[in-house]
Every structure is written in C-alpha cells, then in structure tokens.
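Presented below are the structures under discussion, each in the form of structure tokens.
Readers should treat all values here as calculations from the given coordinates under stated rules, not as data from a laboratory. Quick caveat, the model's predicted, so the values are computed rather than measured.
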Structure 1
Amino acid sequence: MNHPKPTVLFIDDDPTTRKVFTTGLAMAGIPTHVVGSPEEAAKVLEDKKVDVIVTDLMMPGFNGVDLIRAVREADYTKHIPILVFTSGGNLEMIEQAALAGVTEIVQKHTTPPAKLIEKILKAHADTWEKK
C-alpha cells in the first residue's frame with residue numbers, strides 16, 4: 001500500500017548533523033522541518049503537520065527526553081512516532097527516553113542517512129496502518 005511521504009521534524013543542536021541528515025531527507029523527497037532545539041520544535045508542532053519526529057537527546061536546556069514526554073502528553077501529538085537519534089553516550093538518558101515512549105533509538109554514528117530514512121518510512125507506515 002502506498003502512503004504519502006511523511007513530514008519529518010528533525011531536531012539536533014549540531015549544525016553538521018542537521019545538514020548531513022536533512023540533505024539526505026531532501027534528496028529522498030521527504031518534507032522536513034529542521035530545528036536546533038526542543039523549544040523551536042514545540043513551535044513547529046503547534047503550527048505545522050508533522051508525521052515523524054527525529055530528535056537528539058543531549059541538547060542544552062530542554063533536552064530530548066523532556067521533548068518526548070511533552071509530545072506524549074499532548075493529545076494532538078501523542079500518536080506521532082519518535083525516533084531518538086543519539087551518539088549513545090548517556091545510557092541513563094536513553095533509558096529515560098525509552099520509558100517516556102520513544103518509538104526507536106537510533107545510533108548516529110552507525111546509521112547513514114539512507115538507513116535513517118528507511119527507519120522513518122517504517123515508523124510512518126506502522127502508524128499509518130493503525131489509523
């Protein structure tokens with residue numbers, strides 16, 4: 001079954017990571033909102049349609065776990081699949097993300113853009129099937 005391409009919200013405080021991975025998403029024709037902080041992400045979620053969230057965990061201030069909890073608590077976003085995109089340094093934070101309701105945890109350094117896109121499309125398709 002064909003699903004429309006998901007609109008992705010990509011959150012990472014590292015400009016190089018944002019550029020590398022969102023360039024891959026753009027080349028795959030996947031519409032993407034790119035932000036550098038959970039605070040900016042909250043504004044996008046209020047104003048735009050988002051089908052999948054990809055977020056870093058370790059960010060200054062409001063971190064990825066806080067973002068996951070906020071997304072899961074809001075009625076209009078609780079259904080959105082969330083992929084945590086992390087370098088894996090903080091196991092306690094990864095555990096907190098899992099408990100907060102993340103869909104999948106993806107390692108940055110072992111996941112090329114094409115593999116991330118595959119995971120985004122699968123998360124979207126799984127959510128689409130549940131509708």
Structure 2
Amino acid sequence: MSHHYQLRVQYEDTDMAGIVYHANYLRFIERARSDWVRNLGNDQNAMRDAGFVWVVRKIEADYLATAKFEDILDVETDLVSVSGVRLTMLQTVKRAGAEIFRASVMVVCMNQAGKPVRLPAEIRALMQ
C-alpha cells in the first residue's frame with residue numbers, strides 16, 4: 001500500500017541559504033498523510049465529530065540531501081504496521097527519484113480526552 005503526493009517547493013519553504021528549512025519536511029509529510037487517509041476514504045472531519053483524531057506519537061527523521069526553491073518533490077507513504085491503537089508508516093521524500101528525506105512516523109488514535117483508543121474496525125479495514 002503505497003501513496004504518492006507531489007508538491008513544488010515554494011519560496012516560503014526555504015531558509016536564508018535557499019534550501020528547504022528542516023521543519024518544513026514535517027509539513028510535507030503531514031500533507032501526504034492527510035491526502036493518503038482521504039484517498040483511503042477516511043473522513044477526518046467525520047472522525048473528529050465522532051470524538052476521535054489522529055495524533056503523531058513518534059517521528060524518526062533522516063535528512064539525506066537538500067531541496068531548493070522550485071524543486072518538484074514526491075512524498076511516498078508506505079504503511080509498515082497496524083495495531084489496535086497505532087499505525088506506523090515510512091515516508092520518503094524524493095527529488096527526481098533520489099531519496100532526500102526519510103521518516104518513520106507512528107500515529108495513534110485518541111479520544112477528545114487525549115487518551116489513546118483502539119482504532120475503529122472500519123478504519124483498520126481500510127488499512128488492510
């Protein structure tokens with residue numbers, strides 16, 4: 001189960017050296033995850049209205065090369081594992097097919113009180 005999300009680096013994404021500021025890679029992979037769950041059919045607004053939200057629990061990131069203004073980037077999201085309360089994904093950012101950033105991302109499902117809860121069966125089924 002692999003998802004691709006493409007974006008163009010905007011001027012606002014860069015720092016004074018003209019390269020993508022390190023924290024913006026987290027924004028890029030967040031956009032890709034949101035697009036991925038939307039494409040799976042998981043309506044995050046409906047999920048929130050039902051009292052559940054996705055929360056990032058852990059990220060391990062490797063910065064392998066730089067990206068610059070106007071670069072076209074492909075963010076690939078691959079599901080690594082699904083458990084009762086969490087999903088783990090590998091997300092890579094590539095420029096012209098070359099990997100420039102990699103992150104292992106664990107997300108959990110939480111209720112409105114901020115407590116982890118089991119993933120609803122219908123969401124787990126989307127991930128299988």
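Here helix-only ellipticity at 222 nm (-39500 (n - 2.57) for each DSSP H run of 4 or more, over all residues; to 500) was derived from just one of the structures 1, 2, and that gives -14500; the source is 1. Structures 1, 2 were compared on mean projected area of the Cα convex hull in nm², for residues 63-118 alone, and the highest value belongs to 2. When mean projected area of the Cα convex hull in nm² is computed across structures 1, 2, the figure 7.4 traces back to 1. Quick check on the output: 24 is relative contact order in percent (Cα under 8 Å, 6 or more apart), derived from one of 1, 2. Which one produced it? The value was obtained from structure 1. Among the shown structures 1, 2, from which was the value 85 of volume of the Cα convex hull per residue in Å³, for residues 47-94 alone calculated? Answer for the origin of the read-out: 1.
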